[in-house]
Structure formats: C-alpha cells, structure tokens
1. A value of 24 was derived for relative contact order in percent (Cα under 8 Å, 6 or more apart); which structure in P, Q was it taken from?
2. Figure out for me which of the structures P, Q the number 95 belongs to, where volume of the Cα convex hull per residue in Å³, for residues 41-128 alone was derived from the coordinates.
3. Rg and Dmax of the Cα atoms in Å was computed and gave 26.3, 119; which structure, P, Q, did it come from?
4. Comparing structures P, Q by mean projected area of the Cα convex hull in nm², for residues 161-224 alone, which one has the largest value?
Structure P
Amino acid sequence: MEMKPSIQMEPKIDYDNFTSIRNQLKKEQRSLFIKRFLSNRSVVIGGSILLVLIIFAIVGPMVSKYTPLEIDPVNRLQGPSAEHWFGTDNFGRDLFSRVAHGAQVSLGVGLSVAFLTAVIGLFVGLYAAYYSILDHIFMRICDALMAFPDILLAVAIMAVLGPRPVNVIIAVTIVKIPVVARIVRSSALVVKEQTYVEAMKTLGASSWRIIWFHTVPNALSPMIVQVTYIFAIAIILEASLSFLGVGIPAPNPSWGNILYDGKTVIYSAWWMTVFPGLFIILAVLGLNIFGDGLRDLLDPKSHKAINKQ
C-alpha cells in the first residue's frame, strides 16, 4: 500500500495580532523611557531651572509696569523696592523689565545657536566621515577655527559683521560648529565600520540611505548632549560680547550689556550686576545639570563607567 506524502500547510500569520504586539511594545518602551527620564535627578533639577527661566522670560515682561527703554532720570540708581523690584539702572530704567526682556534675548540667542550648530554640525560631520575628500576639507577648516580661543574668534567675526543680534548668532554658531562636527564624525566613523553597513553596501544600498537612516540615529545621542552644553556656552559668549560692547547693541537689553552698564557703579549700585549675573549663573547651571542628566539617560554605559572609577 503506497503512502501518500502528507502536505504541510504553511502557518497562517496573524498580522493584526503582530501589529498589536508591536504597538504594545512601543508603548511600554515609551513608558519606560518616561519613567527613567523622571527618575533622573539631574534631568529633573536642570529641567526645572530651565522651565523657571523660560516662564520668567515669557511672563516677566507682561507683569512689569515699565518698558525696558523707559528713562526716568529722577529715579536713577534706586535700589530694589516695591515700585522697582530689581531697582533702576544709571538711566532710571526699570531693571526688572530689562532683565526679563534680556532673558528673551539671551535665551533666544542660545537656543538659535544650539539649533544651528546641531543642524550644520550634523551635516558636516556625517559627510566628512563618509567622503574622504570632504573630510580633508571640512576637518582642516574646523582645525583652523578651533585654533583660536572662542571669545577672540567671536569678537573678530563681530568686528567684521557689526553689532546686531543676528550677527551674534552667526558669530557664535561659526565658533561652535567644529565641536559638534567632530563629535558627529567620530560617531559616524564607528558606525561606518559596522558589519551591517558593509552588508547594506553589498546589497546596493545608497550612501544617502546609509547616512540618514542608519548613521544619524547612532550619532544623535552624543550630539544632543553636546548641544545642551553649547546652549550654555552660547549664553556666556553672548553676554561676553555684549559686555565688551560688540554684541547686542544698546539700548536693547541683554544680560551682557546690563552687566556692562553696571560695571562702573558696581560698588554703589550692586543690583545692576547681581541680578543679571544671577540669571546667567542659573541658566548655565541649569543647562549643564540637564546635559549631565541627558548623558546618563542616553548613554547609561558612561554613567556606569564613572561610578566604577
């Protein structure tokens, strides 16, 4: 009696169930990331400081009874009071209003610089890592820019462009692009040597696909952490340029030129330097703490390595 070969039926794949499981896993991953985010003390503390500064920059000008350019010579150099919460400057202008409007300028410059350095530095670093010709060109330009101290190069650029808020953003961005470009390039070079990248090249994947779909996700984490520090450095550089008289032009308020106005009366009108200086310290401190928290959150290996030492 001949045995008929049994016909094996292919298992039917339940795609609806597969999709629901995948969506559930994504939700759990997001929930876990949020829990890690909120449990990270540095992220919470640094983020809280930044949130307070942002609220101050938005709400402060609204609650102030005075404009930042309103001059009152009769009440010049008045100390903090119920009428003028932060006192008045050497022209009788309300210092609270000037510091609040200056927060918008200083934080706006820092945010703009952080965004532009991230975008341009990402582009330069990625293409420098994958094309040797561009690597020689871009990295030699970065070496030339990094050979100068940040403040000296920024002052030189501002001397050419002139004291305007947009020019401050351009100058500080040019100064800090090499830092982001080098970090992205280092991460991209590591990814470039991975086995799966070689396999994708063998299968005919384009360089554009490899760069933007497989290299960028691996380069984002170190870049984001560095950008938070650049945000803080940009605030310091803007304040330094304004203090030197080549940044935000007077009488427009920024934390730097408020400090510049207060340096001549620092002993008789301490509030003119204390309040803007305090806000600069808080902004830089909050961004650095937030950046440390992001580093531990996005790269747990670095946190474990530090604890082992």
Structure Q
Amino acid sequence: MNGVLASIVLPLSLAVIMLGMGLSLTAADFKRVLFYPKAVAIGLAGQILILPFIGYFFASQFGLSPENAVGLMVLVACAGGATSNLIVYLARGDVALSVTLTAISSCITVLTIPFIVNFALFRFMGATEETALPIGSTNMKLFFITVVPVLLGMLIRYYFSGFAKRMEKPMNKLATVFFILIVGGILLKEYKELVQSLLTVGPATFLLNLASMLVGFVAARLFLLNDQQSTTVSIEIGVQNSATGIFIATTLLNNSEIAIVPAVYSLMMYINAGLLLFLMHGRVKRRGTKGSITN
C-alpha cells in the first residue's frame, strides 16, 4: 500500500467510520451501564480479557506465518465496532446494550491495543524494544483517530440533534463505502497471496469468530442473562473492528501482510453473521408458531 493511502486515506476512513458511530451515541449510552451492570461487565470482560486469550490460541495452533499470527492478535485487540450494532439489531438482540458495549470498549481498547500488539510482535516476530510500538504515542494516535471523532459526533448529536439524525444514515452509508474500500485495497494489494491466505487465514478467522461468539453466549447464559442480552454479548465478543485492525497494521506497523488477517476476517465475519441470523430468525419463528398453537 503506498504511503499516501496508508498515511492519509486509511486514517481519514477510520475517522469517518468513528464519526458516524459518534452521531448515533448519546451520554445515555454510557450511563446505561448502571441499568445493565452484569451484562455490561460480562461483555467487556469477554471483549477485553477473554478474547485475546482465544486469539492467542488460534494464532499459536494454526501454523500461521509470523505476520498472520500478529495480524490475528491485532484483530482481537480491536474489540467492538459499529458493525456489531447492526448485526445485533438484525438478530433481534438488545441494541441498547450493544451500543453501550461498543461505546465503552472503543474507549478502553485505546489503552489496551499497544500492549496486546507488542506482545504479539515479541512472541511471533521476534521484535525488540526498538521495533515495538511506542506505548504513549500509539495511545495518542489511536485516541485522536478513534475516540476524538466519536466525541465530535456526540457533540454534534447533542447540539444539533436534528442535523445529526438526518446525517446518521448518510454517514453510515459513507462509512460502509470507506470500509469496503479499505478491505478491497488490502486484498488488491496482496492479491498474489490472497488464495493462499484464504486457505490458511480463512479457517483460522472463521473458527475464531465462531468460537468467540460461542464463548460469549455460554458465558452470558452461565450468568443468567436473558436471550436478548446473551445474543448481544455473543455478537459483541465475536465481531471485531476490522477497520481499526487494518489501520494499525498498515499505518502504525507499516505492514500490509499483517493487514490480510483483518481483511479476510471481514469476509468470514459476515458468513458467520449470516448463519447466526438464520438461526435466530428460525428460533423466533418457531416460538411464534408455538405461541399461536397454545393460544
């Protein structure tokens, strides 16, 4: 990926995506933790603590190249993302809880990402202190490219609510276009390795997404969350912010090969999401049928 794309287009694209998410948020989305303390705690623990361990297992056990193993760890470090909110809505989960988890995790991961990425660089690519990500400056870059646009979007929503509501759908469409361009650019850049990557990284990312959603659902049920909350926690843990992962790989690490994993994951994620939606709609339909019989 050329320097202009990596240094300008990708950061701008990610900023637009995060601004679009900010336009849909209000302060109430952060306060909602008081109403769903158990559900939020389980979701955040899964995203921030459990998910990196699941990612490390797959990165270690699938015989991936060092770059792909790091790419997998970069991916699991980037919990949350606006895409999960849409999938939760389509799966008839708890959208309010989903938005809350996305908002809070987006702020927390600004602090945790450099540590997880550096661990992966040391473990899989033999990085040194000199070649690792500098913690402080990385935190600041992620803050300005992710949190600041979200806060800006929230301020626009607060002071110009009518404008923000009108712009929410166009911004979401623009963010989708940017996301497609990001993923397409990576796949085009690495097209020679794409087939091989699909054969190696594809199964790893597919199973990672599946396993993380399953772990999230089981954890939610163990703590007696209801069906909607369990579905939401499952999706929030399973769906990662691929755009941030690609930004980290191409802009902060300057390695488009590492970016292959979040790009391929984007494809696998929608396959699994489609399967989940099929199962959830079938479940709702069966419940409706049973209800009509008993009535």
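Here, each number is a calculation from the coordinates, and none is a lab measurement. Please read all numbers here as calculations on a predicted model, not as lab measurements.
1. Values: P: 24; Q: 33.
Only one of P, Q returns 24 for relative contact order in percent (Cα under 8 Å, 6 or more apart), namely P.
2. Label of the originating structure: Q.
3. Going through each structure in turn, the value belongs to P.
4. Ranking P, Q on mean projected area of the Cα convex hull in nm², for residues 161-224 alone, first place is Q.
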